[in-house]
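Quick heads-up: structures coming right below.
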Structure I
Amino acid sequence: MSQRTYVANEIEVPTGTLADLFLQAVDRYPATPAFQSFAGSGRLESLDHTQALERVKAVAAALYALGVGRGDRVAIMSENRPEWAMTDYACLCSSVIGVPIYPSLLAHQVGYLLQDSGATWIFVSSPDQLQKAVEAREECGHEVRIVVFDPPSGDLPDGVLSWDALLDRGRSEGWEDEAFRARAAEPSPKDVATILYTSGTTGDPKGVMLTHDNIYSNVMACSDVLDIDSEDTTASFLPLSHILQRMVDYLFFHVGCVIAYPRSIQTVVEDLPVIRPTVAVSVPRLYEKIYNSVMDADGLKKKLINWAVGVADEVAELRLAGTEPRGLLALQYRLADRLVFSKVKKAVGGRLQFFVSGGGPLAPALNRFFYSIGLTILEGYGLTETSPVTNVNTVEDFRIGTVGKPVPGTEVRIADDGEILIRGRQVMKGYYENPEATAQAIDEDGWFRTGDIGFIDADGFLGITDRKKDIIVTAGGKNVAPQPVENRLKSNPYVEQAVMVGDERKFVSLLVVPAFEPLERWAREQGLAWEDRKELVALPQVVTFIEAQVQKGLEGLASYETPKKVALLAEEFTQENGALTPTLKIKRRVVQEQFEDVIDGLYEHEAADVVHER
């Protein structure tokens, strides 16, 4: 496709700092809840904006008293919680550069990030994270001091402070509000606000330098197109170490939306009915799990769900065309909603106005399903290097299968080879101490090379085909984009995860993790016997059944795009086994390395259509 540029509507995006954003929100909403978190009783406890200001001021005063100055780096390694946000705001208001670290990283990985960034302090959440930080700082060539939110019992190691002790130290400094605000006025929009490290799956992690204005402009641009205000409540559960949740939390704070933290990312589904969010941001994996839980039924219940989904799909077709159902169809939809869909809505709190999806491709079939039952998912797009949002669907401008139009102040171009290029104020300052990588990523005209392949339709909506580096080139020279093929299978109730392989091979194949609950139920109905999941996926009847399910979902593909073989795996891809990123995207290179023998087996016996995990 030849180059084509699409420029967002010309709305002037203001300039500012994240310290400005914090203080403006505090002044607008002094007595309303800013943060909520679960207490020991299982109920939500609130912290209002004035209380948040008091603690941010105390942290900033303590850091200043302990010698942390302008441009110094402070790391945060914690699950999402109010202390994470207040530490971050204290750094932003002190011209200190925050370095978020995923709490799932190992000690040696943390040590590398501390050393590379030059962080002299690290804030951690728990005794386990404290132990990891203690091990990590031993690998550094400089001193690193630690603050722990929830300290272990007994004496703390040298160079470690508890959160409460840090707050006490800050309060003892006696900073007046005027002195704090004067300090918070010092950061410039051009100052680096944070250094975020990429996953490093293709080498050492790179530090992405984002300025105050990079992120501030993105907050303001998104606030212009997303209808969120002080009447809203959100659930913050994607890692704050990732720029997506962090930026939208700045946005939520800016407009006075209450930010509630689930107990953990594992308890999100249990906690949503308590939090009752009106808006939430997530990655596609959550929507896949919700869909699978809805469709995981049998007998009469399964027939009822299938009928309701069919009715909803007819209604979705009408609504996407701009009309509403009438007569019998409208009556059927109301009945389906009462019997089926209302339970799904209740499971996510019963008040949700819309989801925002990012961090990876959302299967159009899943998006259409949620839309059809009254749960709109606004899919967007962006990267860490773009702070992150470049495009997003809105309630007014909504098109399934795309990631929306550019947000204000953003230009999107499709290069001759199909790569998506971005230009705007949200594009990073560069990679930390890596000018060569920066020059490769941003050209002399300011266009950032995303590494994604896509297209812009006639109305300005951006569509994503795949990651440029993930495109599979077969031995016959055919280019195959794996994500659209994999996405076709995400609405199949018997498929949990699927990864396409076949680079430099004669044909493409699939690694499939079955959805084990419905599969086991089917297998019992067939009178099959097995001891464990490895035995289950090796049964010839199961192999044949899953192959048929896969092929049913891939009808209409070109022959070179259609997987010729399928390998069934007994273990799900997870963060713990290294196959998923912290935002739950597949690490393709890791999967290919972990299952190298399985993949080789797919191409050793060409007479077999399906092989099981060895």
Structure II
Amino acid sequence: MPAEKGSFYITTPIYYPSSALHIGHAYTTVAADAISRYKRMRGFEVFFLTGSDEHGQKIERTAVSQGMKPIEYIDRIVEGFKTLWKALEISNDDFIRTTEDRHQRVVQEIFKRIYEQGDIYKSQYEGWYCTPCETFWTERQAPEKVCPDCGRPVELLQEESYFFRMSKYADRLLQHIEQHPEFIQPVSRRNEMVNFIKQGLEDLCVSRTTFQWGIPVPFGEGHVIYVWFDALTNYITGIGYLDNPELFKKFWPADVHLVGKDIVRFHTVIWPIILMAAGLELPRQVYGHGWILLEGGKMSKSKGNVIDPLVLIDKYGVDAVRYYLLKELLPGLDGYYTEEAMVTRINTDLANDLGNLVSRTLAMVERYCGGAVPVPAEYSEVDQELVTLAARVVPDTEQHIERLDFSNALASIWKLVARCNKYIDEMAPWNLAKEGRQDRIDTVMYVLAECIRQVTIQCTPFMPLLPDKVWLQLGIEGQKELHSWDSLNWGRLPAGMKVKRGSSLFPRIVDEEDQKKTDKEKGKSRPAAEAPKETAAPPAPAEKPRISYDDFAKLDLRVAQVAEAKRVEKADRLLELKVDLGTETRTIVAGIAQHYAPEDLVGKKIVLLANLEPSKIRGITSNGMLLAASDDQVVEVLNPERVEVGSRVK
């Protein structure tokens, strides 16, 4: 992709309306949306095209089987596509339908131009055809009479057809790929396509006579144009080829055709050869991403394993679904979907890490700084380390986005999120307040607030609803100059802005059974989905009955050191700790996973109630309890650092 600012044109495949779309389709479109939003933030004029591929034998057969005309059948499904894209906050500039007149004119013009120069000719076709994939195969390619792509039976066709001289352009295409290594990405896809072309290209059958649901060949009565020739041409229809020469000149050639790996061959062999024959430039890049798989393999309606993204959006929210999709798929590789993995990702990355960072920071700004972003004092070495990391994260994130590596772009941003959370624990503003060190509190709070601003800007292409919520809480909702990518230089957040801490950005998703157990243990009942109410300041703790010294003396409180820590599987609140008491090692389970990462506890000294009756928690015997202080916003493990392990607390 070009580095200079200017125009940027990206496309998704146009989706086949044989059924509702699933999360695999959603990934492609969300990914295209993310790069589109990023490019707009960088000052590019963007054109983002998606649409629907509406012709072919498969559509005709399906519509007839349901007693409908093809267009009636399609209209209903296409409306579902548009509903999904709206729900996913997709910012496409156009939605192309191959049944539109503007598209039919373009397809017929390109077909006619290639025919008139002798690259399309009439002959008799006899070979194998896969109707579900709308793909022709030779005897050599389908020796078992099944489709090499989908594994379903192919049909033997015999009919008069027009053929496209693909073989004529094979050497020219190989030369283009060699001279433009970025043309097919990732590299593994490029290698596959080079090998495919070198095996020899057959001339392609580009018309059919056994059905009528397609664009008519303009000079061949009874012939309709092959559905892939028709569909691929959408990429020039959508930007005004024939109708709007200025628009076409501005945006063609496309910067990226983003497609699934199963249709890379059509986009890197058939499509570029059509363009070569028509005398048009080739797209700069075709990027073939992997699939989102289930445990049973690829999603398909016939398997009954399709995951409806609208259901997930209703359940978890659009930003959470977009984040999960973009985080899970590494460049060129397949990813696996489970709802459990989605919940874990949301609770860990969004609720625990980002949401908790914003909530804790703004709560402390309210408590220690009068509710306004403070003026920082002189930066310490630790403060400067965080400033340096923030500066380093920006180019890392940019580099990953430019490569369409959204997973690692988000991982880069989350390095800053994780460091901020650790910084809070290291700086311990609650202790600074006790010591009266307001200058340090002001600096720490400013550093955190500015980091939150920068993280939010970089998250904008991925989670478009998040920014407005954060800007409102930071008190900068009307200051668009502070929301831009160009403002990602340190210190742009003005001091004095009044924060408005609101509800949690990403409420934790609570397992109903876990919540029932927790509520029972606490002697209360609360609906599983209800989030704890946030208050401006914690209520004063209720007075408990006084006890005698003898009662207190029954408690065996000792200093211990955490030797190992890990999350308890399928329990978002729990950590399993191995603690050293000097004379023995014990296992305990602590409900602090929302506030501490396991690695932050290893080596930390704690206060342990050592003579508590052992209890079984999630199958783990917990032999003791660590002590922590909490005010409903911050949980702090008691940390007697200067006392030897094994010492008694009295």
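Read the figures in this text as sums done on the coordinates, not as results from a lab. The shown structure was predicted, so the numbers you read here are calculated from the model rather than taken from an experiment.
General remarks:
- Which of I, II yields 16.0 [Kirkwood radius over Cα pairs in Å, for residues 324-403 alone, calculated]: II
- If you line up I, II by Cα Rg over 2.2 N^0.38 Å, the top spot, with the largest value, goes to II.
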